[in-house]
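Each reported figure results from applying straightforward, stated rules to the coordinates on display, with no laboratory input. This is a predicted model, so every value here is computed, not measured. Cβ atoms are built from the backbone, for glycine too; each structure is taken alone.
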Structure I
């Protein structure tokens, strides 16, 4: 007797979770030799995109792919590694801005091609139209408009 197939909605959720786990593990393997985590990489890319001004911690946390309650500790680790720096606002001393350092920019530059290759390989079985459709469908799942 063969086990019955799960309902479509359960199968869809399981496929999303399995895919996310597999991609996360592969991305971790790519970043680990560079002594950064996937979340640290995400922060650095956010800050590279916010050059030259940088961003406050709350804004970084809002833009993260994977939400984390420990954004301050995450920034602390990146600062200790010399990859980001904190700068106190001159107009409001309570505000602290985070910026990517030249060392952080060099690390991201070294990772740009391997990450691009990783991204392409992850979806190589899909046509460009299928890639767009998948993005749109997943956007609907997590609440983004098309």
Structure II
């Protein structure tokens, strides 16, 4: 029986390209709806994916009236943490979901998002609920005013 040979260099190059395109597509989709939100990604050397569970943040000024101290409208922020998956990447497992939840709690994030992009097939946002299940959401539901 012949063994399948894997060209790890090609596989790595494809993964890097998919990662970059996943970010580009996510930014393009959110830009139309998320007028006040800013997307911040975390890239390592050579603009490649970096370590850690969070791939990106969506952040905007919180213009609601603060109920503490001398804070004024616009002094605080709303934050959503985002993980991006492209190509054939698997959704986060239960351990990764718990890590995302822990990070969100630490930073008091509004929600935890997963962005999925499959070239020519699917583009979807998901929100992680309290039961650690991914629920499909529209861009408007997440980033609308």
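Thinking of I, II, which structure, once mean count of other Cβ atoms within 10 Å over residues 20-27 is computed, gives back 17.5? Structure II accounts for this read-out.
Consider the structures I, II: one of them gives -0.30, -0.63 for log10 I(q)/I(0) by the Debye sum over Cα atoms at q = 0.08, 0.12 Å⁻¹ as calculated from the coordinates. Say which. The correct label is I. Source structure of the calculated read-out (helix-only ellipticity at 222 nm (-39500 (n - 2.57) for each DSSP H run of 4 or more, over all residues; to 500), -10000) within I, II: II.
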